[in-house]
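Read through the structures below before going on.
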Structure 1
Amino acid sequence: MEIRNAAQRLTVDNADLSGSSFQNANLAGCTYGNCDQSRSNFENITLRGSTLRNVDLTNVEILDCNLSGMKIDGVLIANALDAFRRRINPPP
C-alpha cells in the first residue's frame, strides 16, 4: 500500500508494518504504544520535546546528534558526556 501526497490521520492497531518506509512524512504529535521498532534506522529525525518512557534502548547507538537539553532521569546528557570526557582524557 502506498500513501502519497495525503494529509489525514491514521489509526493503526494490531498491524504488521515491518519493513515500511517513511520519507518526508510529518508524524508530529503521533502516539506510539507497544510498538516493536527494533533494528530500525532513524536519520534526520526531529524528536524535539518528545518523551521516551519505558523504552528498551538495549544496544542503541546514537551518532552525530544534537543533545542540547536532552536528559536521562533528570541528568543533562551533554554535561554528563563532558564530565566523562574530562575524566578519561584530563587536560594537561
Structure 2
Amino acid sequence: MAKSKTSFIPTPRFYSAEQVAARLGKSENWFRDHRSDLESRGFPKRSKTLDGWDAVAIEHYCDVRSGLKRPSPPEAAAKIGERIDDYFSG
C-alpha cells in the first residue's frame, strides 16, 4: 500500500530578499539599497548556507526597534548564526 503524502506545508523560516522586503512593507529595490545600513544597525544578515534571512531574527529585530523586546547580546546572536551555518554545512 502506498504511503499517502502529507498536506503539511510549513511556513518558511528563511526569506528571500523579496520576502524580506514585503515583510518590511518595502520594495525589493529599497531593501537592496538600504541593506548595508540596516545591517549596520543590527538587522540580521543573510545566511549563505541557507540562502536567505532568518524570519524569526527579523521579527526580533523589529520587536526590539519598536520597544516590544529587549535586545539580545550581539555575541549570542552571532554564535547562534554560526552554529546554524556549521550544522547545515556538514
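Where does the value 10, 36, 31, 15, 6, 2 come from, among 1, 2, when P(r) over Cα pairs in 10 Å bins from 0, in percent is the thing being computed?
This figure was derived from 1.
Can you tell which of 1, 2 yields 7.5 when mean count of other Cβ atoms within 10 Å over residues 11-18 is derived from it?
Computing mean count of other Cβ atoms within 10 Å over residues 11-18 on every structure in 1, 2 gives 7.5 only for 1.
For which of the structures 1, 2 does the calculation of helix-only ellipticity at 222 nm (-39500 (n - 2.57) for each DSSP H run of 4 or more, over all residues; to 500) return -16000? Could you put the intermediate results ahead of the total?
Values: 1: -4000; 2: -16000.
It traces back to 2.
Could you figure out which one of 1, 2 the value 2.5 for distance in nm of label points 7 Å out along Cα→Cβ at positions 35 and 67 was computed from?
The read-out was computed on structure 1.
Only the coordinates and a few stated rules stand behind these numbers; no lab work does. From a predicted model like this one, the values you see are computed outputs, not experimental measurements. Cβ atoms are built from the backbone, for glycine too; each structure is taken alone.
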